[in-house]
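Laboratory data are not the source of any read-out in this text; all were calculated from the coordinates shown. For clarity, every value in this text was computed on a predicted model and none was experimentally measured. Cβ atoms are built from the backbone, for glycine too; each structure is taken alone.
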Structure I
Amino acid sequence: MQIRPATTADIPALMAIAGESASAGHWTKKQYETALTSSHPQRIILVLEDSGPILGFAVAADAAGEWELENIAVRSAAQRRGLGSRLMESLLRSLCERDAQLIHLEVRPSNKAARALYQRWGFRESGRRPGYYHSPPEDAILYKKILH
């Protein structure tokens, strides 16, 4: 298995993986293109592949000196194999190499698997955003992790 920076050639796989997950952000092709080619905001977009096929990805963006985890997803058929943890480890390492101080995220209370992953990696609950999600409506739990 290998984790590497994403390229525009990976966009169809990223969209397919996100499409398999109700809780992943569902970006358009144009949004992925912009994320991969624009320098503002600065982003880290990683893919995890196993002998060719992409099995998961993670996206984080610099938001005024703090980083936000925008998306992390693993193919349905490849879940429960620690791939989300591998992506998180690589993402956090990349952030530390950039001297990032903090990363934060929002997650649905019902997404217990994601919440467990974040807690295992040292993220701590820092608040709530009422009515943040739609389809279905749900609050967002805010998490953050101090990196340095």
Structure II
Amino acid sequence: MIRFRLNGREQAYGGDPEMPLLWYVRDFADLSGTKYGCGEGLCGSCTVHRNGKAIRSCTTPMSGVANQEIVTIEAFAADGALHPVQKAWIENSVPQCGYCQSGQIMQAIALLQEKPRPSDRDIETAMAGNICRCGTYQRIRAAIKQAAGLKA
């Protein structure tokens, strides 16, 4: 039995330990914010946090979450108050199609937890693995800077 916490709630999973975390999140926990993109950890749309660090849930096996804390996009704004990154995303009109946005936001939150005042290079490095097919990268950078209290 694999035991872990998902968005603060205890979980127990007795299935295939090699099943990707993404499928647990979407199919077992019914949380649809984490998206399936490439299935190879290259696009970032499946980004979640494991113990506060951004990971790709499509390539993380369930065996890799035993005794870990997993957080998905649904945990932010759970009580109705938006996270500063989510507020900045809206104020900077970041989303177009929106498909990649939960992964982008999760990556940005992890960046700001590690580096509260990131440089442009920090932002580029941290966000490089998250693809936005709509090309809103300038707005993503501006939103991250705004959430960090920096001038865009």
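By the measure mean count of other Cβ atoms within 10 Å over residues 13-20, tell me the structure among I, II with the highest figure.
On the way: I: 16.8; II: 13.9.
For this comparison of mean count of other Cβ atoms within 10 Å over residues 13-20, the top structure is I.
From which structure (I, II) was Rg and Dmax of the Cα atoms in Å calculated, if the value obtained is 15.1, 48?
On the way: I: 14.5, 42; II: 15.1, 48.
The structure behind it is II.
In terms of distance in nm of label points 7 Å out along Cα→Cβ at positions 5 and 117, which of structures I, II is highest?
Values: I: 2.3; II: 3.0.
Max of distance in nm of label points 7 Å out along Cα→Cβ at positions 5 and 117: II.
Computing relative contact order in percent (Cα under 8 Å, 6 or more apart) for each of I, II, which one ends up highest? Walk me through the numbers before you get to the answer.
Working: I: 19; II: 24.
When relative contact order in percent (Cα under 8 Å, 6 or more apart) is computed for each of I, II, structure II gives the biggest number.
Of the structures I, II, report the one carrying the highest value of mean count of other Cβ atoms within 10 Å over residues 37-44. Working shown, then result.
Details: I: 12.4; II: 16.8.
Checked I, II; max of mean count of other Cβ atoms within 10 Å over residues 37-44 sits with II.
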